[in-house]
1. One of P, Q was used to calculate helix-only ellipticity at 222 nm (-39500 (n - 2.57) for each DSSP H run of 4 or more, over all residues; to 500), giving -25500; which?
2. If Rg/Rh (Cα atoms, Kirkwood Rh), for residues 111-182 alone comes out at 1.13 when worked out from the coordinates, which of P, Q was used?
3. One of P, Q was used to compute mean count of other Cβ atoms within 10 Å over residues 87-94, and the result was 18.6. Which label is that?
4. Using mean count of other Cβ atoms within 10 Å over residues 7-14 for the comparison, can you identify which of P, Q gives the largest number?
5. Compare mean count of other Cβ atoms within 10 Å over residues 159-166 across structures P, Q and report the one with the greatest value.
6. Of structures P, Q, which gives 20 when relative contact order in percent (Cα under 8 Å, 6 or more apart) is computed from the coordinates?
7. Ranked by Rg/Rh (Cα atoms, Kirkwood Rh), which of P, Q sits at the highest value?
Structure P
Amino acid sequence: MKKRGSFFLQAIAILVGATIGAGVLGIPRVVQQAGFWTGMAVIAALGITTLIINLYMGEVALRTNGNHQITGYAEKYTGKPGKQIATIFMIFGTYGALIAYMMGAGESASAITKGNPFQYSIIFFIAASFIVLRGIRSVGKAELAITTLLIAVVILIPIFSADHIWASNMNGGFDITRIMIPYGVVLFAFMGTPAIPELKQALIKERKLVRNAIITGTMIPLIVYLLFAAVVVGIIGKGFETLPENHTIATVALSWFVRPEIAILANIFAILTMSTSFIALSFALLETYKYDYKLDKKASVLLTFTVPLAIFIFDAFMDVTNFLNILAIVGSITGGIIGVMVVVMHHQAKRHGDRKPEFSIKSSFLINAAIVLAFVAGIINELWLIFFS
């Protein structure tokens, strides 16, 4: 029984660790921009949507013999074109996330020491890349510990900053015309679906626990995001508008409004969280090039690291985008594409799966249509903003 519980907690940790990352640092600012209750409604709606998508992905995994990643399931249930689409957008999303982690880590380190954020980003990149190239893969336990500490920090902030939280900062009403403002950043924050196959593997001997692990592992980030957004917006409110553009990262912004020791602690754990995510995503991308595309080690390393570094340096000098914009682009486009593909795979797996799953989610045409339309609308909105705004 003890071992069974251990596997269950490990599975939950896999999904929570894959979900909570840089995205949470962007949520408070976009919630404040949209209006408090609009932003909170978007977090809740996308959290429930993500829960459905994650359960769909869990059922797909359980209906299929063997172990695969999302690209493998896409090939089985949507053919080679589906695999190619999934691979392209997952690579695109990975590059975007790596760039966002570099930006976020640099700004967070700068908030602690008042040093140059660009230099800190380069140091962060070199250190994380070195760890990946040395083949140090065991970040799982570290990620669990860091994610647990990050949640603890989220709880500690309101405890030690209660006198800085103002209800007047949370008075923004609900405005349906502003729901797309936080959409992309929030969807990025919920992008943990690719971890579902790994979650299934962790419970390979206890498959009946997969459904509950997915529900718990999705609801924890949802609760954390709602609490974190409420606390940070309650502390900062319209103060966000007085800060430099690159200080809208939540932990960096808090440095201006809370006790120094709380701000330092929050930024340290933000850096650590982005470090484990950077390392995990870099490993995955490196192996995609090596095993899926059969590239040699040198080419795989160059593609994995030089592309995000070059884009980051270009942006640092040309000021093309920023942390929040990258989260919004990756969340809206990659999150939307993967979400649509999971809906399609779920439909196909019900008809052509290899085995009877340990749980099954009733497929509703109306719900699926609503989810797909929402994802497509998000993609179209983001492309419009990129090319026409």
Structure Q
Amino acid sequence: MYDVIIAGGSISGLLTAREIAKNGHSVLVLEEGFEVGSPEHCGGLVSKSALSDLGIEPSVKSFECKINSAKIFFPNDNHFNLDSRNQEIIVVNRRELDKQAARQAKDNGAEIIVKASFKNKTLNKIETTIGEFDCKVFVDCRGASVLVNKNKDGTYPTAQYEVYADWIKKDQVEVYLDQEKFPGFFAWIIPSGDGVGKVGVSGNLVSSISTINEFLENKGNFSVIRKIYAPIWIKGPIKQFVHGNTVIVGDAAGQAKPTTAGGIYSCGMAGIFAGQSISKYLKTNDESDLRNYETLWRNKFGKEFEKQILARKILSRIDNSTVNKIFDLITPEIIEDISKKDDFDFHTNSIIKLLGLKGTLGTAQALIGNEIKKLIPS
């Protein structure tokens, strides 16, 4: 008998466990993989302020490099550079970061078992591959696969390779926009160090294997040392996070960014909010305390995610010709403004500026349509 059982040893599940155990309740985390942190689907980009909010200081093992700039490429090979030093973005090794979260959970009293999968839930009984358990609250942190199985329209196929290549710079992220090669999404290069990093592609109905192979061949000499294939969820949060005594957290709740599918911060904070709300519920037995988790998360991320979903709809509608014309709207002043002021974790303002929506609304409307008005803060 446990107060709480959590299916999934991701950052969201482990931070949920940490908060619950910190408050003196018994919690069991079941991780279906052979180790916490694997397989590592994440690119690892996160701001230092986000990790501070999550209560995790990057260790020597989890910290890989700092990002000083982002290079954005357009279909016609035009590009611009964003200075990201003010945003303090770093690249972390997700396998090691998750292990840090696991250590925090364990040090606070949580129990973690790997190679143990959730199978079924009936009332307070949890059936797993290692036996049956009773609990008061069940937390589903099994990742985006839960959503993919229910709604394939909300997912894009993705390939991400870890590669050695001399064209990877240790402090620079690269993003490639091309609606023909990566419809509705993009290709990316995220360094782990000098000459090593993660190269990925995604898009609506793309053949991820052939697409990433073609992208790499066009970049030059490289060696692949690891390959990961996984769908990403791009439709935003599900309608309801709490069903009775079942709480859904992280990627399973659609809490990764609709624009980039990144989720260290938004999913990690979901874990903290869920853990705190569950802890209070276990003391009061008041269901409103349990549901407060959803209120806390939506208050922090809801409006930003709504705008990101709208931005995704707009960007998925336009063709390469329009994307190239948008490049002409981007002035040095816009680039400087984004570099100095904007927030990596809440980046819709950057999208608004890059689309030229402020100050050049008439031009942007002619290119994209009236929906862009919804993106602009009132």
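Readers should treat all values here as calculations from the given coordinates under stated rules, not as data from a laboratory. On a predicted model such as this, the values are computed, not experimentally measured, just so you know. Cβ atoms are built from the backbone, for glycine too; each structure is taken alone.
1. Working: P: -25500; Q: -11500.
Matching structure: P.
2. Values: P: 1.13; Q: 1.17.
That value comes from structure P.
3. Details: P: 18.6; Q: 21.5.
Considering all the candidates, the number was obtained from P.
4. Greatest value across P, Q: structure Q.
5. On the way: P: 13.9; Q: 18.9.
Checked P, Q; max of mean count of other Cβ atoms within 10 Å over residues 159-166 sits with Q.
6. Numbers: P: 37; Q: 20.
The read-out comes from structure Q.
7. Values: P: 0.95; Q: 0.98.
Comparing P, Q by Rg/Rh (Cα atoms, Kirkwood Rh), the maximum is at Q.
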